[in-house]
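> Below are structures written as structure tokens.
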Structure P
Amino acid sequence: MISIPMKQSISIVVPTYKECENLPELIHRIQKVKEDHNLNLELIIVDDNSKDGSEEYVQSLGYPWCRIFVRRDEKGLSSAVLKGFTEAQGDIFVVMDADLSHPPEKIPELIEQIQAGADMVMGSRYVPGGKTDEEWGLFRWLNSKIATLLARPLTSVKDPMSGFFALPRRIYEKSAPLNPTGYKIALELLVKCPIEKVVEIPIYFSQRAKGKSKLSIKEQFKYLVHLRRLYFFKYENLTYFLHFSIIGFSGTLVNLLALTILVFLGIPVRLSVAISIIIAMLSNFVLNRRFTFPHAVGSHWFPQLIGFMSACSIGAVINYITVLILLYIFPLLENLPQLPALVGIFAGLISNFILSKNFVFRKK
């Protein structure tokens, strides 16, 4: 049996929304863990104004170690967890769901690994010994696997989505600014906290005991938005470049489509080519300003447009010069001009990106 020294106090943070039906069993099981393992812990429930009796129930218990905070002006699982952290008094934070999908009986193992030197401990479904409820179904299992795969470049943790984890206060307090969107707060902490050692312990992830699941299409879209933010945080220049490149490719499609339409309308080919290039540039400008460099939206668009057109013109010149240089150095490429053309396009793309990021759409 694990006995945590009294100086190692624990704060368990549980975000809730309409989970009153599950609270009696959850609190009972946490209380049993507290007593059986001699844990110095507090339970902090952060409720998003459920109005389902959760507040009244917790207060009626009169447990000094169990508190509930009701947020009436804000909602969201991740922000609820952060609210819990600000109210927590413990040296170690534990986060778990209220729907009984996470086993409270595993809390001592989480704490034991933290005391052994781990910077974060995750309850995992996908390590040996871990499993999910048989009632999960193929769709939910597939959804979880895809979400984990999308996050793989951000962390090597096998199950960053389980939502059951522990970390020391000292690690949390050293994090970069946190701005999670949606429900994957653990992933935010894994990326933005100075975490070197992560331990995953196997858990049995149960089916929700009572109530309705909060997972929706809207929450999954928020997860994609959250991923995008984290990629920008961890791989800033590479992520910017990938966005810029994808939009550049879309500009090629816009160019070809515009050219086809203009020629079909009977406009001379040479004029159609010029107009389609301008249309593609405008498309790239609008999309880059909105999606690649959204911070630029706050500034006036016209100087940015002139700057972007200038950057594209410089990129075109670099593209052309690169091709000429390659043909001069390697005359045999005259028989395969597509190869130096590709190199030239890439050189021009890099030039456009550098000029756009550092001058046209630079952060002020």
Structure Q
Amino acid sequence: MQTKFLQAKNGDAILITFLDLQNNERNILIDGGTSSTYQYKTKNGKKKSGSLKNAIDQLGRIDLLILTHIDDDHIAGILKWLESDDVAINKIGKVWFNGGDALSEHLNQELGKDLEPMLERRINKNTSTKQGVKFTTLISDSGVWDKEIIRAPSCKVCFDTSFTFLSPNQKKLELLSDKWSRDSKSLDTANKNDYSHTLKKHIEIDLFTEDKSIPNGSSIAFIMEHRSVKYLFLSDAHPSVVINSLRELGYSKENKLKVEFVKVSHHGSKHNTSYELLSLIDTNRYIFSSNGDIHKLPHKCCIARIINDNNTAELIFNYKSIPVAVFSESDFNDFPSFQIKVLENNESV
């Protein structure tokens, strides 16, 4: 199995390619990054293909598209593709997505009330929600989306590969519909990074507070198991939700989830990775998808937690500028056993 963390600016665009048991090549795309991940204009106005467009053009087909949630840095590249390519929908086999119509139907059944008018009011006030509605419109009549709601705890099997969902839970889905226009700002709004402190200093002054963003809390996070090897994709999920799901599945500090790698939640935000979460995961590879724009992620504090929990960790970045900016000579002296890897030239993990 090959996994590519495409350069998606401050977003996520993850491409997974493998052979199923019938030796058919399967391509799974998790999110699409920012709009420029698909296509952008140069200074002289010429259109240029981004990493997502190059990948799709090369592969020709996406068998499964997983849109984890509707934040711009996850959905905008997909929207750009669907709007720019008249036959884009024909290149998609199926879609997993917690869309508005399906969400309202699901919650109407669960809560016994009509949420559609309320959802419509939220949509008119929220840019991210409008993007979600646009995506829903583009895929609704295509037959690629069965409108099944993804929530934890549940499991699906696709192309001889299992997906065990850790997020969102029922409560996060209710918040997504009920409070979209309120309390949905991320804690990651700083204009400055936290790289001036050493790793050791971050460990000394660390105080964890969890992400409060409602869209992030609705993120689809899962364990993917292919040919008896597990991989952990956390999107922008809230750690408390993931922790509860892992514990329900029987994982603990004594019985950790063993995975080949973990895609660190929310681009390495300090609000989405806690020591409690790390204590339930057995891996040596931690992947950060971010170029540091907008919210200045990853946080060095998050990286410090990982290294403090696992001093031989291999930290994997999809932009070489990040480790150059983050680490000081003191960091390497204080923690000589951790390793850094940069994914270059479309390299797979």
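Taken together, the values in this text are just the output of simple stated rules run on the coordinates, not laboratory data. Fair warning: this is a prediction, and the values are worked out from it, not measured in the lab. Cβ atoms are built from the backbone, for glycine too; each structure is taken alone.
> Which one of P, Q has helix-only ellipticity at 222 nm (-39500 (n - 2.57) for each DSSP H run of 4 or more, over all residues; to 500), as calculated from the coordinates, equal to -16500?
Traced to structure P.
> Tell me which of P, Q gives 1.32 when you compute Rg/Rh (Cα atoms, Kirkwood Rh), for residues 206-285 alone.
P
> Here's something else I'd like to know. For mean projected area of the Cα convex hull in nm², which of P, Q scores largest?
Structure P gives the largest value of mean projected area of the Cα convex hull in nm² among P, Q.
> Could you figure out which one of P, Q the value 26.1 for mean count of other Cβ atoms within 10 Å over residues 30-37 was computed from? Intermediate values should be presented prior to the final figure.
Numbers: P: 16.2; Q: 26.1.
Derived from Q, not from the others.
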